[in-house]
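Got some structures for you, see below.
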Structure I
Amino acid sequence: MAARPEVPEAMLDRLRATLSGLPSCDEEEAWVGVRWRVGTATVAHVFGGEDGLFRITFRAEAGELMAFEQLGPPYFRAEWGDNVVGMLLDHATAWDELAELLVDAYCLQAPARLAALVERPSARATGDR
């Protein structure tokens, strides 16, 4: 079995730029990689795989899961949880899009009082939520 690579600091910095600004969203070491949580709920988890590739998992609205599955790479459906989406991270990652998805994931996981403090990107674009 190949060793899992450490998540590059530059990649963590990009994720921190979004996640560290969210109310009570805390970064911590995970069993592999790094995760961000609000309370006991995981918002996002980034890790290196045994194949040497890097992935992030995050939460999505139940109705969006099929859309992510249909999009295909870099997205994938995680093997756990009923609302967990995964994304392969590489040189082609759309970091602005990922930031929006992570803010939405936070709002799904956070208590309503904390989520209400955050302007969701999709709300700006559509005027709702």
Structure II
Amino acid sequence: MSETEMRAFIKGFFDAIEQGDIAAMQACFTPDAEIWHNTDEVIVTPADTAITLSGMVARIGNRRYADRQVAVFPGGFVQQHVLQGNRTHDGVAVRLPCCIVCRVENGLITRLDEYFDSAHVAEFRKFANA
């Protein structure tokens, strides 16, 4: 995958989440991909991630990945961004600074490591069970 192709892939991946297209996001992973979060240190599957992001899409409107900073390297990429939106429950603006490190093989993500501050995540999930 050339750097141009990788950058288009990255944009499509994050744009899909921004637009709430969870199926398109999930299609960017290999079936056995591993997704790890620094806040719980648990490895989950693309199907688990689809469930989590479906909930986030329902709870957070006006989603936008702002300040995208991408570095492509052989076999993957790093993206730093701020996920912004408004909680649908109360309209409060929320933001989640994040860094994503991905390994990519044959045009699909095989491993995604996600780094964010748990305090910001708490604001995103505040009304998850409301």
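A short reminder: the numbers here are calculations on the coordinates, not readings from a lab. Predicted model only: the values in this text are computed from it and were never measured. Cβ atoms are built from the backbone, for glycine too; each structure is taken alone.
Key figures for this structure:
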quantity	calculated
Structure (I, II) behind the derived value 14.2, 48 of Rg and Dmax of the Cα atoms in Å	I
Origin of the value 0.75, where FRET efficiency 1/(1 + (r/R0)^6) of positions 23 and 111 (r between Cβ atoms, R0 = 25 Å, to 0.05) was derived from one of I, II	II
Mean count of other Cβ atoms within 10 Å over residues 7-14 - structure with the largest value, from I, II	II
Comparison of I, II by FRET efficiency 1/(1 + (r/R0)^6) of positions 39 and 71 (r between Cβ atoms, R0 = 35 Å, to 0.05) - largest value held by	II
